[in-house]
Structure P
Amino acid sequence: MVAISGTVHPDFEPVREAFAENFAARSDVGAAFCAYVDGEKVVDLWGGEARPGVPWAEDTLCLVWSTTKGATALVAQILADRRLLDVDAPVARYWPEFATHGKDAVTVWHVLTHAAGLPFWEGYRELVHHDSTKGWERTDDIAAALAAAPPVWEPGTKHGEHALTYGWLVGEIVRRITGKTLGTYFREEVAEPLGLDFWIGLPAGHHRRVADLLQPPTLAEPELAEMMAELMAPDALTGQALLVGPRGGLEHLAEVANSANYRAAEIPASNAITDARSLARMYAMLARGGELDGVRIVSPESVAAHAAEQFRGYDVVLVSDKRYGLGYMRPCPPAEVFGPNDEAFGHPGLGGSLGFADPVAKVGYGYVMNQMMPGIQVDPRARVLADALYGCLD
């Protein structure tokens, strides 16, 4: 039996049972879950091991891969809400060097909805992936390479998740507008006002608190394993967009995530390091129209505009149907399900983490874990917790 720590409101006791069941039946090793309802924290649980022999503690942090994109979307939303960013404007308005190879027509909207046509660039592997644990901090070189690169497809004609480049593109726009990196801006404008333990670019003094991610198990079904191998081949569109190591595939995920270089770099699409409590609190603010505990981050009108569906259709990188708001992902059953309400928005992360806001039920949801599982859809463990949570609201 795994010891479960934390607190649960008496009306939400079934969530504790579901959380414990994830360890017993769904391979959780170390994890945390938190939920807010209408601004009140009703669940705050953690358990298991952060690394062999080290219990998951109240202040344990975890790398959450693409769950990062929700925080990055919020930074863009703040700038738009303050009229510092026009999402319909060309990227080149803020970043003049970007206007090469026809990219003068690429708008901020294209970037936020993964339609810019830059999920990777020629030389991507050599610049960032020359070693699986190094190169990630080369922000200036990465921005210059993206500015100089021709699009992989004509911007606006297709949507395909810019798994890593999304963050570098938004990050450079933010830096050109504010003079600050996206990680710094997020810390000053969101994390500190809301009291979040949430980092995009982790200071060295916090590395000891980070759980080590565990490599996903190999897919048991031969047909699925073969299909995934084809998708993740180094010359395939998906493989090039999601590549995190020089040798191709996803077999080096844990090696990359657990490296000091990757944790310390600012990769605003994929390397946020946080806890379930902070994810839930950030989304609780959005679920209540941009305000929590007297701290307003964005306007209610901004929340509605940025959560609204901008695209519904086939994602050529993730090879499945997706729905996007302005940087946020929207529910797209049967793969992406953020509770029962279609109005929910947020973002899952590779391997299992999830954060979302539900403005109908006023839910803020955060789940993090260190045992990654195969696949790039919402994880069954996260779904079980959402089902238990909403079952208590009925």
Structure Q
Amino acid sequence: MTIGISDIAFATAHQVLDLQQLADAQGIDVGKYYIGIGQSEMSVPFPDEDIVTMGADAAAQIIARHGADGIRTLLFATESGIDQSKSAGVFVHGLLGLGEHCRVVELKQACYSATAALQFALGIVARDASEKVLVIASDVARYALDTSGEPTQGAAAVAFLVTADPALLEIEPVTGLHTDDIHDFWRPNYLSTALVDGKYSLAAYLGALEGAWTEYQERGGAAFADIARFCYHQPFTKMAVKAHDRLCKVAGAELDKEQRLAQIAASLQMNRRTGNSYTASIYVGLLSLLERDGADLAGERIGFFSYGSGSVSEFFTGVVRPGYRELLRTARDAATLDDRVAIAHARYRALHEAVDAVQGSDYETAAETPGPYRFAGVVDHVRRYETRG
């Protein structure tokens, strides 16, 4: 029996800030962003959007196509948790009207937890091939204003369905793991923005990649030459470029710059426009690869490196299934990005500052998002969500 991903769907916030706006406000050359870190835009949530509304939007596309029959588990991966106790997935479960016979859990380990959810889902389906697992990865990446992390902010969600005999991507069993107790990136409970040691984080990422790849090889994983494309966690897209350069060196792959870039270029295009989406970014990269790569990838092996600061990482592979293009929502996903409302730097900054202003108090949000679900506000310390229309 093969197990893997049978469908994958994308959602993002409905506002966008072009990094030209940020560069102009800071008085710097936008090339620092467009070229230096490989980012051109960042998705910015309306006040009535968050990880739940984005996650529900992505998951609803899965349910609309496949129905809810057989889904007895919903795993919600995020590092932008909205409650210290209740899973964000339970809110999604309610919005989507899923049945009561369903386990729902939220997973957290920085940007890695969506891959943990995938691995847990594979185990559930291996035990009972009739079960399906709905995985949602949804995050809003926030850093303090006027810091080095500010231009890498973003927001997005991905939902995917894990089943036996997968229609989209078969996940292979061999993995390589690497964990190290470090402080390269973290967010204490009392902060709404993340803290990061930039240079250390980049070095930690590359070291973890080498460690995970080494164990993957020791455990009998595929040779580098047998992997056609690669997807990396993308805190910014240039990081994936640096990572792939390092992996080629470690693996002894004698590829020139053009050849190395060809193996990852398509996976960078969507993340370049959404900004960092933490847990979702590697799977946004997968979707971007499947939708934007001009080659027919059916039967080809894809290598994945998932990294979560702190740190936990994993290298694994999957094989693209025949007919995968028929499952993609390429036009819809392109429109999702193109139809975002462009905002000026002043509005972006005001929205950023407003997040902390309402912490700990009851409030209502104006109905602004054009998306199918909205965060209505807080009443008696309880978050309220609504279906639009």
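From P, Q, which structure was distance in nm of label points 7 Å out along Cα→Cβ at positions 64 and 192 = 2.1 calculated on? It must be structure P, since only it matches. With mean count of other Cβ atoms within 10 Å over residues 136-143 computed over the structures P, Q, the top value is the one for Q, the highest of the group.
Any read-out appearing in this document is the output of simple, stated calculations on the displayed coordinates, not a laboratory observation. What you see is a predicted model; the values in this text were computed from it and never measured. Cβ atoms are built from the backbone, for glycine too; each structure is taken alone.
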